[in-house]
Structure P
Amino acid sequence: MMKEHIIPNEEEKKLLKSLDKREDADALRMKRYLSMPDLSRTTGSPIYEIIQKILNIPEIAKLDVIKNPEIVPADISFDLFDFPKDHPTRSKSDTYYADDKNILRTHTTVMWYYYTQLPEIKERIEKGESVGCFSYGKVYRKDEIDRHHMNVFHQIDGWFLCRKAEKIIGIQDLQNVLIEIAQAVFGKDVKYKFNEDTFPFTTPSLEMEIEKDGKWVEVLGSGVVKAKVLDNLGVDSNIYNGWAFGFGLERLAIISMELPDIRLLWSEDERVKKQLKLGSKYKEVSKYPPVTRDISFAVDKSFIPNNYFDLIREVVGEDIVEEVKLIDKYENEEKIGKNKISYAYRIIYRSLEKTLTSTEVDTMHKKLEQKTTEIYKAKIR
């Protein structure tokens, strides 16, 4: 029978208090993201609807539920899960660091660690019992700006462990799990296929694609838990093996409803909210026109584009900026100086709720230029 485990975390409480006292841009940014609603626990959200459909799958319903911290140690998030030392996710250009050792979680797979540390679960493993759980909620990654990506999104992860003497987990087990999830979300008639994939913490690994409007779209991933990762977690890989799955929830919602813009999932407009039902094709409430502006500047080579995307979100507003495209990037010591690099971005401004005037956009764009100069010591070109 499903049992919920909520992980108490005193260290996270201390880190949150520390963040509350800080007023630097990074801290303000992280506090804002952490305060955003968890749509996987928000009744009426299609993200919540996906979770409920998955919960009703008989095999999943047998698993425990674990709610783990949103601020986690980097070594637990990366080292225990066998991420390569040079994996980009470890860098501050891709991940939000609350301090030198702790990050806003980048994946819900981190629940494996918290689950296996529970005294009750340790005891069950020592007795040779099968164990399994799943976890869902917000995750955080610095990301580009376009209609299908946000730096705050939702994931779900699940895993199941059993003794090898009882069952050897293989490819068919992975496929069975993904098929049940895909049919629960997209219907029994969904067409699917499998491809080999690679994840740091599973081998072999599979991805599932489903057919949508004649095109194949990646939706789900799974794998056999790596022996090394089991050993890292204190589970004897000579005795236990297991399967695992994990995926982003927004992707499934966007595909199911044919949403043109990920921001719609966060909309408070009742005309939008009443349409957000899985399987129902979204109809534009009113497509307000985009307004495009370019920004070009020379800046030190230490400049990190993902951090700049966060600045754009803050200055302009996540509900206003639809997309940011890199249209030019070059180095020329004679023209722009030593250790400098030139970037040119095209920014598409579009509100989901009204037509933006040129004056409004010019004001926002001017403010962005000022902040770019002020924060990055950039020279606008």
Structure Q
Amino acid sequence: MRRVPLSGPWITQKEIDYVTDAVTNAWYTNHNLYQERFEEAFKAYFDVPYALCLPSGTSAIHLSLAALGVGPGDEVIVPDVTYMSSASPITYVGATTVFADVDPDTLCISAESLEECITPQTKAVIAVDLYGNLPDMDAVLDVAKRHGIEIVEDAVEATGAEYKGKKAGTFGDCGAFGFHGSKTLVTGEGGMLVTEREEVYRRAQILKNQGREPGEKMYRNAEVAFTYRMGNMQAALGLAQVERMDQLIARKRDLFGWYKEELAGVPGLTLLDEPPEQRGTYWLVTAFISEDYGFQKERLVELLSEFNLDCRPVFYPLSSLPAFEHREQAQLARERNRVSYQVTPYGINLPSAMNVTRDEVRHVCDALKGILDQHSRSVSSG
């Protein structure tokens, strides 16, 4: 049996045809052809008035913060459990990163912790949709509204997910999406910024293109800004993928259903499932084991690798990483964020690539159950 991959895309002839056309024809006067088509299709699917395609999800978060005017002297709150890219743009704009605790049921930001972290310097919160689920957005929106802070929704891991029928990425002042080759919708590398605020969109247009106004042809740059453009070939791939979005989500949901069926009733093992009133996309199927088994995520990933399975640990709290651990806010977070530090040592992501088969899921689950059974008997006999 092949090595079962953690993540990867589903590519059809449609994607190949669109990219081939972009390579062949999307030059000269057509140099923005597929970017414009991708943005229009994205706006239609997500029911938003403005969308801007970008080179990565990280750039989408960075550009969102910059367009909202976040800068030195401001504080931005981010959940402690997320990927580095959710937080690093805060440093890019010169603001201070504050780490909030997460909800144990979703691993997304806790509205209660968010409110506890707010100070007079708080300018924004980055609400991360982790592993295909969203936070309690009603509660997050309420906190943000009462305190007058901006919301950047990081929907990189939850493209197509829904909360009460509304698409992930459309709740905040800005929504950020990422299309790395590991994600549900892929462009190889790429991202998208969406917003309902025209002034934010206009500002982002200027900042993404080295400080030039849209349509400006004399190269008289008004300010120092960024080169955050997406290429035609990436946009062509993204267009084909967003036209198949429902199909991609259905595949992810099927994959999770197979795991849920195979792992039902395993003692001391739980899967991160969609909360009530949400429709998750299960970007990476995530499992947690009881500490009673006597080992943590790193050892479990190693043991599963021996069965030719690509797994990875659930994210470490950001406040524990060498990049942040010396900062004052990280020290405060390590004392405050109880859930982040209690839950994450025992979580792993299981193989969730688009091309993983039912038989391969069964192989993963048999290996996992065997490992847990062996350790359970060892603990009992010891």
Structure R
Amino acid sequence: MHQLRRPLRRPALWLLIVAVGVMFLTACSGQIANTNWAGLSTDGSRVYLAFGPRVLAYDPETQTQDWIFPAESGAVQFFSAPSAEEGQVIFGDYGRAGGFLSPRVTVSIYALENVDSGIPTELWINSTSATDRIVAPPLQVGDKVFVGTADNHIIALNANDGSEIWDYETAHAIWGQPSYRDGILYVNSMDWSTYALNADTGELIWQTPLGGALASRPVLGEDLLYVSSFDGNVHALDIASGEVQWSAPASDWVWGASALADGVVYYSDIQGNIHAADAETGDQLWTKSTGNRIQTAPVVVGDTLYIGSQIEGDTLSGTLTAYSTADGTQKWSQPTAAPLLATPVVVGEDTIVVGLQNADTLLIGFDLATGQELWRYSLPESGN
């Protein structure tokens, strides 16, 4: 196990603020009792949702639930967005208490196969590598799976059997999915640092401390790595060295990852401002105030930018809004009956999907061009 050599320098007051802020945000979860928000992902055609007691796969084309895991709800909670690659779906849980005589919490990482059959089977379960919640979506690359944990670790597992390959320890939790290119894994940590690790060995290549916690994945450009920070900036790091090339400001925490398209980096802050900056220089191109609370990442399709948000002052409502990438002009907006805390996903050629932490509705599909609702999905009354 690799240990972080630089001691963490963080004011105790900041820790308290983050804890209170996270408690506030995670309390905004609609009507299903849980401690977080739903994890949403897609493989381009099927949608996956981890919504508390279970994980489901939904086919927007046929508008049917393909499968749900586990077959019956239990004590374990799932909020990590599933990773779907190579015929496998991999996700982690929030842990299971061992009881009075065994106070240790058991946290598991699951790999399902036969996911196109309607009845997926467990390929493997790893219940030994993590000791605290899995918040970050796993990343599958070839025969490896990289998993960030709330107990400060980034773990590499064998995708075929779940065995541990290596383990690197940072100084705080990892909430964002890592990114990968050419044998290097890029990891953001809540300890304010971005790490570049050898993906085969876990050896540290470089580490760059920044000015605030990093809750989302780093975004890979051609030569730059874009990092969203709670210090109210998006930082562009040199991919090779980790040196900061520029920092583009926001008005508050930048929670979600940025979106990179056509030489422009788009990002938003929790005060509800959307920003567009030149991807090479960081120069501001435009800013749009929405009046809502945004912690999701922007989604760019063509000349349109999509943002999921929470209505300011209303913990039970949200909006999905489409804006022009040219200047932030609003194209359409649709209200939702729960805040949008998970980044929307695009499936097929014409649909954008949002995940809700709501007892009545879990998924809604909207037309990309018009915002018209195409379908919505709720669990059957039996919960199956």
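Quick note: the coordinates plus some simple rules give every number you see, no bench work behind them. Worth saying up front: this structure is predicted, and the values here are computed from it rather than measured. Cβ atoms are built from the backbone, for glycine too; each structure is taken alone.
Data table
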| read-out | value |
| --- | --- |
| Mean count of other Cβ atoms within 10 Å over residues 68-75 - highest-scoring structure of P, Q, R | P |
| For helix-only ellipticity at 222 nm (-39500 (n - 2.57) for each DSSP H run of 4 or more, over all residues; to 500) computed as -9000, the structure of P, Q, R it came from | P |
| When percent of Cα pairs over 42 Å apart is computed for each of P, Q, R, the largest belongs to | P |
| Answer label among P, Q, R for the case where relative contact order in percent (Cα under 8 Å, 6 or more apart), calculated from the coordinates, equals 14 | P |
